[in-house]
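K.L.:
These are the structures in question, set out in turn.
Any read-out appearing in this document is the output of simple, stated calculations on the displayed coordinates, not a laboratory observation. The structure displayed is predicted, hence computed values, not measured ones. Cβ atoms are built from the backbone, for glycine too; each structure is taken alone.
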Structure 1
Amino acid sequence: MVVKKIVRVSLFATVLVATGAANAGAQSNPLRAGAQRTYDIVKGYITRAAEKMPVEHYSFKPTKDVRSFGQLVGHIADASFGFCSAVTGDKPPMGGFDGSIEKSTTTKADLQKALAAAFAYCDKVYASATDDTATVMVKGFWGELPKLSVLDFNTAHDFEHYGNIVTYMRLKDIVPPSSEPRK
């Protein structure tokens, strides 16, 4: 009985410390924390949609003039590498604005790997940003913008294409992640 109470108290204390650390980070960098929270939402939706869509629908195009579902996933990966590398000033480790993932990666498994790699890369960029570095200007096809604005552009771009993904999934009678009942 005493051991169970000690374990419960220890777990509760661990949760409090972890929550406190997260809140301290959000309090010291509220702009970055807010941007990352929104990014994390869309990242989760896109990741779950890529998992949920059956492999046979990765080549699905609602019309001949639009990307296939798989190409959308590849495009999101490419753009994520492009936007996040613009913030760091580094060359993208793969993909980027050249569209190479979208153009050359076709299997569900490979597209999911590329998407996961792009999101992992951006996770590090978001996590390393601070409110102090958020206003540093960077150049890109958009002209000059503060780093945080480029990260926000990345999130907006992800939400734009998640909207496409929702439509593709609905056309295949698949409930998109954002419409699933909350647990």
Structure 2
Amino acid sequence: MAIYQILTLPHPTLRRVAEPVTKVGDEVRALLEDMLETMYAAPGIGLAAVQIGIARRIAVVDCAPKGNTKDPLCMINPQIIWQSEEMSEYEEGCLSIPEIFENVERPNICRVKYLDKNGEECERDCEELLATCVQHEIDHLNGVLFIDHISRLKRDRIIRKFNKAAKERKRADGAA
């Protein structure tokens, strides 16, 4: 098992649309385990493969409350096939946009279709926080970040902050 480095804004891979997985084998299962380990170590409640530089349609989530038994959901080629009209708002954050939290409104319930780690087709109804998390991770697979769901002014401010930090890191790395 391995813990991957999580890419942060403005890394261009975060805006890539991930490619579908054509075969679920040992390589994909090992990646799912590594992604779970990376997510738990971060710590986070969701991680998409693009966040670790792998542009494939793979995501993991675990919304179990702290201290409870882990309840991971591993999704390969996930897609939302139904969403409720009822909306809910959660304060979202992202491992790829550290220390930034904003309220985002999304459908309160969704149905996701995906392949599990054995390549079996599954459907699951997700509500509340799990629905938000699943939608957030599927957004990642489509090159969409949670900040794309907030006001342009707030989004532009966040992007400028991360672009500036990246330039400063690059300058510091060049001076070292």
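K.L.:
Out of 1, 2, which structure matches 18.5 when mean count of other Cβ atoms within 10 Å over residues 46-53 is calculated?
P.N.:
Working: 1: 18.5; 2: 25.1.
The read-out was computed on structure 1.
K.L.:
I have -10500 for helix-only ellipticity at 222 nm (-39500 (n - 2.57) for each DSSP H run of 4 or more, over all residues; to 500), calculated from one of the structures 1, 2. Which structure is it? All intermediate terms of the calculation are to be shown ahead of the outcome.
P.N.:
On the way: 1: -23000; 2: -10500.
This value belongs to structure 2.
K.L.:
For the read-out distance in nm of label points 7 Å out along Cα→Cβ at positions 110 and 142, a value of 3.0 was computed from one structure; give its label from 1, 2. Before the final figure, lay out the partial values.
P.N.:
On the way: 1: 3.0; 2: 0.8.
Going label by label, the one that fits is 1.
K.L.:
Of the structures labelled 1, 2, which one yields 30 when percent of Cα pairs over 30 Å apart is computed from its coordinates? Kindly include the intermediate steps, with their values, before the conclusion.
P.N.:
Working: 1: 30; 2: 17.
Source structure for this number: 1.
K.L.:
For FRET efficiency 1/(1 + (r/R0)^6) of positions 62 and 134 (r between Cβ atoms, R0 = 30 Å, to 0.05), which structure out of 1, 2 has the highest calculated value?
P.N.:
Numbers: 1: 0.20; 2: 1.00.
Looking at the calculated values, the largest one is 2.
K.L.:
Hey, another quick one. Taking 1.00 as the value of FRET efficiency 1/(1 + (r/R0)^6) of positions 30 and 78 (r between Cβ atoms, R0 = 35 Å, to 0.05) derived from one of the structures shown (1, 2), identify that structure. Intermediate values should be presented prior to the final figure.
P.N.:
Values: 1: 0.70; 2: 1.00.
Clearly, the read-out refers to 2.
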